[in-house]
Each structure stands twice: as structure tokens, then as C-alpha cells.
Structure P
Amino acid sequence: MMEIAGIDHIVLRTTQLDAMLAFYCQVLGCELERQTSPEAGLTQLRAGNAMIDLVTLDSNLGKAGGPAPALTGRNLDHFCLQLKPVSEVEIIDHLQRHGIDVDAFALRYGALGQKRTLYISDPDGNRVELVSL
């Protein structure tokens, strides 16, 4: 029988690679793992034990996925990132220093059970849920 151990990676399509890199690396602390040629259009970011792949729409990979993400047609509803232990105040302060609009923390159920989480949005409008371990 198969058992899922965790999220391996997600793939987000974008028209704003620089803004997405700044958001995921500078704001959320991901690290650039590798980048393919502009024609292939794949940038892979290390997010803890998982990866966030960014695909540019004008690349070979991006063209295969159809039109650009927009407010009326996102790539996905949201994904949740597990953060190393940090207080809610520290999370909010950090995000606000980077000009990120922050929703209030609320109790939600996820892989770790009931936890207080909050939602933010990346430059392409993808919703990102954050939970502290």
C-alpha cells in the first residue's frame, strides 16, 4: 500500500518571474535550487523539504498550460507551507515589512491537525497558507 509522506513540489505558472522570485526567496525564505534555459522556462526553489517550481508562460513548458493565471482563473486554490517554529507576531511583522497584505490568523485543519494559519497572496494572486510547526 502507498502512503503519502508529504508534498514533493508544486508548479506555478507565471508572467512575473522576477516578482515571484523576490516573493518566494526574499519574503518567504526559499532558495534557488536550479534554473533551466529560458526556452524551457523552469525555475526550481527549495522550500524546506519540498520544491516550488515556477514556469514562465512564454517558455515551452508554460505555453503547454494555456492562458496566464488571472484573478478569475488561478492555477490552484491555495497551498500551505509549514514554517519552522515562529510566533504569529513575528510572522505578521515580517510580512508587513515586505508590504504583504496579511489576513488574520484562524484555526484551520491541515496535515498537522488543528493549527492557527493565515493566508497571503503571491504576485500572481495565488493564495499561500502559512502554518508554524
Structure Q
Amino acid sequence: MSKLAVIYWSGTGNTQAMADAVAEGAKAAGAETDLLACADVSGVDAYDAVALGCPAMGSEELEDGEFLPMLETIESALPGKKVALFGSYGWGDGEWMRTWENRCAEKGITLAAESVIVNEAPDGDGMEKCRKLGAALA
């Protein structure tokens, strides 16, 4: 059985709802799953897979008060693990996710599934994509 961490930051609850669905999909696929707010993360060494969720902030950037500092502390442990990204945005076209995916590639982090982004609150289709993301990491 694989062990998965679903780590997220959410300002409005949209990305938290997505994280819940990712965790639900992973559990349904048989993974031992921990759902963690980024402030509760001390490391990822114990996990086989990590799903990271953060909404677009400001001019399509990762949240820099809590999420980005946490990400910087765990990035060196992510190469070799199954990793996937998800998040929501309120405007723009998802540039923050493309930038984040490029950052992962530059750090040697291979993404195991296509990133999931939704505009505003996730609808039924967005939630299903999140469940499938979790299952892909399980």
C-alpha cells in the first residue's frame, strides 16, 4: 500500500475542497492518505507520493506567506516521488500552474499526473478530476 500526503493552502476554501477530493480518490484507490494544511507539514520523507495544492494569488503566483516557504523546505525531497499539483484561480488563464510545473521540472521533480486547475469553486467535473488525480497517485 502506498502512502500519500495531500498538502494544501486555501484562502477561500476552494483549494481545500479540491484537496478533500484528491484525498478521497486516493483512499478509494487503496492509498494510506494524510490530508495536511501546509502549516502542519514537517517533511515528506515518509510518503511515496505527494499532491500539492495552492491557488493562484496576486498576479498568478503561489501563495508566499505559508505555502511557498513550506514548498521550499520540501522540494529537495520530492525528486523520485510521485508528485501532482492542483489549485484554483479567480482570473487569468492558469499561468501560475504552468510556472509551478516549470519550477518542478527545474528542481528534478517529475509530475505523475496532469495538474488540475479550476476557476473559482470546483464544480462536479473539477471534483471528479481531483478524485482521479488522487487515484493516479495511489
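Values in this text are rule-based calculations from the coordinates and carry no lab data. Everything numeric here is computed off the predicted structure, so don't read it as measured data. Cβ atoms are built from the backbone, for glycine too; each structure is taken alone.
Determine which structure produced the value -11000 for helix-only ellipticity at 222 nm (-39500 (n - 2.57) for each DSSP H run of 4 or more, over all residues; to 500), calculated from the coordinates; the candidates are P, Q.
Q
Tell me which structure, out of P, Q, gives 22 once relative contact order in percent (Cα under 8 Å, 6 or more apart) is calculated.
P
Using Rg and Dmax of the Cα atoms in Å, for residues 47-110 alone as the calculated read-out, with 15.7, 42 as its value, let me know the right label among P, Q.
Derived from the structure labelled P.
With percent of Cα pairs over 20 Å apart computed per structure, which member of P, Q shows the largest figure?
Of structures P, Q, the maximum of percent of Cα pairs over 20 Å apart occurs in P.
4.2 is what came out when distance in nm of label points 7 Å out along Cα→Cβ at positions 39 and 103 was calculated for one structure; which of P, Q is it?
P
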